[in-house]
Structure I
Amino acid sequence: MAFRETSVDLQLRWSDFDMLGHLNQAVYHQLLEEARAALTVGAGPDFPWVLARVELDYLAEVRPEHGPLTVHTQVVEIGRSKFSLAHEITRATGEVAARGTSVIVAWDIDARRSRPLTPEERRAFGADDAEGASRG
């Protein structure tokens, strides 16, 4: 079974750009959030999660004429209670504007702490075992 992946096309707004005319760095993280939401909906509408880590490398400037942007997100590792994602943000021309990773942790809303991924959630993200990994 292949790990889950998704691509999301996102339009840019004039307010996404700073006074230098390029995409504000905070907007990149909003784009990643949209992509993570699109990917995690596959685990069901009530999959609570928190972002534990994000790392992003800015590779090419994004100006208004470079949109819309596509955010490709893929699960690259699944642990006991977390999974890692690889992200790539591309301009309309296909040029990679940013690349990074993030770590998502399954969240127990009542206990306010991490919890193991359920077998159904693991399968939704592409794990080929329902038992869970020995780490994370």
Structure II
Amino acid sequence: MKVVVTNVNEYFLKSETETGNITYFDAPINSGGKNAAQSPMEVVLGSIASCSAVDIISILKKKRKTIQEFKIEVEAERSEVHPKVFTKIHLKFILKSQDALLNDLERSVELSMDKYCSVSAMIKNSGCEFSRECILIT
């Protein structure tokens, strides 16, 4: 796996993978950027949710559950001192399905967060505290 990050303009950066996929980054205004793209730390939160979402969708599909809507809301707290690592992350998993049970969602989340999701495992290993909740809408 390889990524190349190129400075486009000041703090605005372009990250390109070997397969040609591109992600842009920028710094917040209070850090000198223009807030024209997600910050690296915002991308980390999105990566945790995306990694877990892929797992959960796959698990629910294997259980033959219908996914009408699915989203993960992520809130985080950071250290006040440098390096300003994440200290707490809360994930809210929201599934709309006519045939899934809350237990189906909870078990899928448990498998993802405790076994499969590499991104959350890396962040947990840094000492960050994780919490989660599951909401099923029928």
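Results, tabulated for the structure shown:
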{"read-out": "Label whose coordinates, when helix-only ellipticity at 222 nm (-39500 (n - 2.57) for each DSSP H run of 4 or more, over all residues; to 500) is calculated, return -9000 (choices I, II)", "value": "II"}
{"read-out": "Among I, II, structure where mean count of other Cβ atoms within 10 Å over residues 48-55 as derived comes to 13.6", "value": "I"}
{"read-out": "With distance in nm of label points 7 Å out along Cα→Cβ at positions 88 and 104 derived as 3.3, matching label from I, II", "value": "II"}
{"read-out": "Winner on distance in nm of label points 7 Å out along Cα→Cβ at positions 8 and 40 once structures I, II are ranked, highest first", "value": "II"}
{"read-out": "Percent of Cα pairs over 10 Å apart, for residues 32-71 alone - structure with the largest value, from I, II", "value": "I"}
{"read-out": "When relative contact order in percent (Cα under 8 Å, 6 or more apart) is computed for each of I, II, the largest belongs to", "value": "I"}
{"read-out": "Value 8.8, calculated as mean projected area of the Cα convex hull in nm², assigned to which of I, II", "value": "I"}
{"read-out": "Mean count of other Cβ atoms within 10 Å over residues 16-23 - highest-scoring structure of I, II", "value": "I"}
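Laboratory data are not the source of any read-out in this text; all were calculated from the coordinates shown. Keep in mind that what you see is a predicted model, and the values were worked out from it rather than measured. Cβ atoms are built from the backbone, for glycine too; each structure is taken alone.
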